[in-house]
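Just so it is clear, none of the values below were taken in a lab; they were calculated from the coordinates. Every value quoted in this text rests on a predicted model; they were computed, and no experiment measured them. Cβ atoms are built from the backbone, for glycine too; each structure is taken alone.
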Structure P
């Protein structure tokens with residue numbers, strides 16, 4: 001049950017509870033492995049910037065300075081930019097240092113050349129009127145871990161993987177992602193579009209009134225969605241296609257708590273009056289909706305198989321309204337999510 005303890009800590013105390021990994025020695029120790037630095041007190045002007053003593057001021061500038069295999073580290077504080085900060089070299093990384101929250105208001109794009117790049121330990125949003133999606137992943141083998149990602153006042157998706165090109169093997173793990181879609185049904189916490197082999201694991205995905213927690217549309221294949229807490233969204237997880245033959249196939253949704261969806265099912269499919277997806281499965285999930293304007297459980301099983309899921313008659317959490325998503329000892333989820 002370590003995954004549930006981690007998501008509960010994320011909800012109660014923010015990123016740090018799941019990001020420490022025993023590294024309580026503070027910022028100095030967490031700076032190990034950093035090649036370039038930025039700080040709210042730094043500057044983008046002058047020569048020989050980007051060192052720990054002479055850090056850059058902005059995220060786009062420190063990211064642009066990276067060479068293949070290097071890591072940019074952000075000191076605690078707030079950063080803001082308009083045009084996206086773009087990781088565009090292989091095996092580069094952007095991460096926050098310990099010692100306080102690292103808040104970034106501005107889109108981050110991981111461009112196709114940045115294979116095996118990573119983004120971690122940041123609080124991300126994007127309030128620019130043009131670049132509204134906090135994180136876009138367009139490179140293969142990217143890792144998105146231990147971040148807190150939210151929307152601004154503009155209805156949008158939080159994390160977009162793919163879209164412009166087929167994107168493979170993204171790992172989205174240990175994040176808290178919430179409040180991106182605010183209206184309609186088209187803005188999602190995690191939007192998978194033309195993807196292969198994405199893994200969505202151990203995340204807390206909550207409070208998205210304008211879309212699903214995880215939307216696979218179109219042509220999102222071989223996705224694994226497991227051990228997440230998915231709560232309070234318009235819909236939980238959807239397998240989908242564009243009606244023209246681009247279907248999402250061979251996806252697995254398992255060992256998730258999917259609860260309090262509002263208006264849509266916890267798990268469902270949507271094929272736009274076209275061919276159904278193939279070999280999609282949903283099993284060993286714990287599902288609950290309070291029945292206020294929303295169905296509960298699993299929608300019409302078109303294009304996916306469902307087995308050994310449990311639909312509860314009451315909330316499975318200790319104190320959901322207080323942000324405590326630990327499972328209640330007597331709840332029905334425990335026998336499914338063991």
Structure Q
């Protein structure tokens with residue numbers, strides 16, 4: 001019963017913020033059973049699903065704390081609880097990544113990757129390789145990020161059905177989008193906009209609020225990247241920027257506690273692309289406050305950097321952790 005309650009909580013939380021109170025109630029019931037029975041598998045498994053509920057609703061601190069605790073309980077007490085351990089680790093890593101705690105993220109990712117390799121856990125290993133792409137880009141190594149994606153795709157070809165569009169396919173698309181933006185590959189960015197995102201819309205994944213917001217973030221930022229280069233010209237530029245603003249507005253309409261800062265960030269990028277730096281800086285300032293409130297420290301630092309870059313404020317850029325060239 002405890003396992004069923006916690007599993008149901010995760011499925012409920014997929015609907016996002018509005019569904020969280022019900023998910024929280026189910027999780028509390030499961031945790032109470034585990035505490036009464038002193039059963040580490042129930043307690044560890046429920047904490048893992050609690051962490052995933054945190055990830056599904058943008059509660060990055062909850063994803064980190066419960067994921068870390070679940071990982072410890074399951075690893076120390078529960079032989080063979082690989083599914084629960086995988087859920088705990090994925091939620092834990094997600095909380096670290098989106099919360100901007102990249103030093104711990106890099107350490108844990110390396111540990112979890114080694115364990116998955118030793119156990120030939122292909123599903124987890126593919127996820128970890130895709131997640132490593134973010135670290136490769138942070139190290140300014142685009143080629144390694146592309147190799148990470150290629151390796152993940154090869155693993156998935158052996159671990160997942162080739163039919164349909166599944167969660168690993170989405171995160172592969174998301175990672176390719178980041179690589180395209182970072183490397184300035186506008187042809188690849190446009191290909192994702194015109195070919196891969198329509199495939200996502202044909203799936204059921206956009207019913208998951210977190211994935212829906214990340215998809216809008218990807219579409220909005222790709223649209224701005226394409227508008228800034230030769231891939232967009234004339235009416236194409238204005239159309240792409242309107243598309244980015246529609247993405248921002250769609251994020252804002254969702255009740256997610258972490259969405260408003262991302263919407264402001266997209267709008268600021270569109271303002272900058274239109275040659276309106278004052279408006280962009282105002283929106284970046286608002287975005288920094290909202291992103292900081294949501295615990296998304298890396299995103300908050302990024303918009304602080306761009307505000308300093310546009311205004312020529314080297315101190316502001318340095319405070320974001322980036323020294324001006």
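A value of -25500 for helix-only ellipticity at 222 nm (-39500 (n - 2.57) for each DSSP H run of 4 or more, over all residues; to 500), calculated from one of P, Q, originates in structure Q.
A value of 1.8 for distance in nm of label points 7 Å out along Cα→Cβ at positions 157 and 213, calculated from one of P, Q, originates in structure P.
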